[in-house]
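Peer 1: So, here come the structures, one by one.
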Structure I
Amino acid sequence: MRKVLTVFLSIFFISFYSYGGDLNSCFVQAAARYNIPTALLIAIAKVESGFRPWVININHNGQSVRVINPKSYEEAVYYLSYLHQNGYNYDVGIGQINVWNIKRLRIDPVSLLDPCNNLMVSAYILRENIDKYGFTWDAIWRYNGRKDYAYKVYRALISMGLVAQRR
């Protein structure tokens, strides 16, 4: 399984898809800093948020119960501050960083509304998983916590043309 993952991710290419130059450089910098494939980080952001930098997801018992799509940064700050101060279980930003990781890493949740900062934290969390479980699909699904997540990331890699589909 590890060889399959390595082969797929080693043949990726970075397109300027729909992210724009600035966001693309954020993906490249975060991936380089934590030595993970850029394509993998891009696929995770697609699956997690659809590349929406301010999206907030409220969770209950491991399930999404409400997605908030703020129209502005200020609106995102308002929602995020309320959720954090009132003890909600939520995910925030382009990489959907969970409040558990926010608390564990002692991060100001509002700082995660910056997509470059969010991607840096996403890459850090992914690197932790890879260090613990190896460069495997197990490490990837643990980013999200559900086993079917690895398949979603794999499908995103293919649909965006970031890896060749295996025949």
Structure II
Amino acid sequence: MNKKIAEKIKKIKLLILDVDGILTNGEIILDEKGREIKIFDVQDGFGIVLFQRAGFKTAILSAKSAPAVTARAKDLKIGKVCQNASPKIVAYKKILRHFKLTDAQACFMADDLTDMEVLRKVGLSVTVPNAVNEVKRIADYMTKREGGRGAVREVVELILKAQNKWAGILKAYVA
């Protein structure tokens, strides 16, 4: 990781997550009644919990709305949830105001064209290997893990380690 990205990571206080393609692998599953089913990664979820325990803020920013997202956000105690956000930049600005933070203090993980305006504004823009090429070109960092398969956990650990908070987290779990 280069020095410029390392400096950006040290300023982060808020992790904003897109849903489809980041918290999920991007597949849409419909049941026989047409209800959308989402599959979330348990390690991503626990990473979010660890991130919050370390004193960081979290938010969800999605262009769609789904009851499964509302339920998952409640379960994980996500600080701010913005669904049906179009354009996303408007909701992003509300998220910053809600937490009283600046662009430089925000990290946004996203993967598609509707995310690009926000990705260009945040202090740290992150994408995944399964993102569209246009997003890959502008992101500060691309995870090794794919969306919905541990990418969020990877970024959480990256931030916690860069800000020297990982060892404190480990103490609760490692004898």
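Only the coordinates and a few stated rules stand behind these numbers; no lab work does. Please read all numbers here as calculations on a predicted model, not as lab measurements.
Peer 1: Which one of I, II has helix-only ellipticity at 222 nm (-39500 (n - 2.57) for each DSSP H run of 4 or more, over all residues; to 500), as calculated from the coordinates, equal to -16500?
Peer 2: I
Peer 1: Let me ask something else. Which of I, II yields 13.3, 39 for Rg and Dmax of the Cα atoms in Å, for residues 54-149 alone, as computed?
Peer 2: Value 13.3, 39 for Rg and Dmax of the Cα atoms in Å, for residues 54-149 alone corresponds to I out of I, II.
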